[in-house]
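Next up: the structures, one after another.
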Structure P
Amino acid sequence: MATLTVNIDDQGAERKVKALLDKLGLSYSINPEGSAYNWWEDELLVQELDKRSQDLKSGQDKGVFFAEVKGRLLSK
C-alpha cells in the first residue's frame, strides 16, 4: 500500500477531499496532530536549491528548456 501525505489547512477543502476519497472508495486516515512540512526551514534543501540556482546563473549547469522536457515526455 502506498502512503500519500497531504497537508490541508482549509477545512472546506478538507471536507471536499474527504468526500472525493469516499466517492472513489479509497481508504484513508487523518492525523490531526500532523504538521505541515515547511521546506524553506529545511537547511539542506535550501542549500541544495541555492547551489543549483548558482550553477544555472553561472552557466556551470546549462539547464534544459521546457520544450525539450515536454518533447521527451510526449515521446514516451
Structure Q
Amino acid sequence: MIYEIAGTSDSINQGDIISQCPLIYWLMKRRATVSHERVVVLTQSCDLANDKTTNVQIAVAHEARRLVELGLLK
C-alpha cells in the first residue's frame, strides 16, 4: 500500500504508510486535540490478520528534509 491508495475494504499490514491519519492527543483537564499525520504501521501483519489485537501501533513518519532543516539530523 505504500505506492497506491488503499480502498476502504483493504486490510492494513506492518510497514504500510497511512496519510492523513487522525491522531488524538489528550491534554490537561480532559481536553483533546486532533492532528492528521502521515504514519507507518508497526503492529505485526500476522497479529492483524489473525485478529490477535484490537489496537494498531503506529509511528509518525517525519520528512527527513524537515528534520535536517530543524537541526535534529545531519
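Here, each number is a calculation from the coordinates, and none is a lab measurement. Remember, it's a predicted structure, so these values are computed and weren't measured experimentally. Cβ atoms are built from the backbone, for glycine too; each structure is taken alone.
Here helix-only ellipticity at 222 nm (-39500 (n - 2.57) for each DSSP H run of 4 or more, over all residues; to 500) was calculated and came to -3000; which of the structures P, Q was it taken from? List each step's numbers first, then the result.
Working: P: -16500; Q: -3000.
Derived from the structure labelled Q.
Matching task: 1.6 is the computed value of distance in nm of label points 7 Å out along Cα→Cβ at positions 39 and 55. Pick the structure from P, Q.
Values: P: 1.6; Q: 1.1.
Only structure P yields this read-out.
Taking FRET efficiency 1/(1 + (r/R0)^6) of positions 15 and 31 (r between Cβ atoms, R0 = 25 Å, to 0.05) as the criterion, the largest value within structures P, Q is that of P.
Check the numbers for distance in nm of label points 7 Å out along Cα→Cβ at positions 47 and 63 across P, Q and tell me which is largest. Walk me through the numbers before you get to the answer.
Numbers: P: 2.5; Q: 3.1.
Of structures P, Q, the maximum of distance in nm of label points 7 Å out along Cα→Cβ at positions 47 and 63 occurs in Q.
Once Rg/Rh (Cα atoms, Kirkwood Rh) is computed for every structure in P, Q, the highest value turns out to be that of P.
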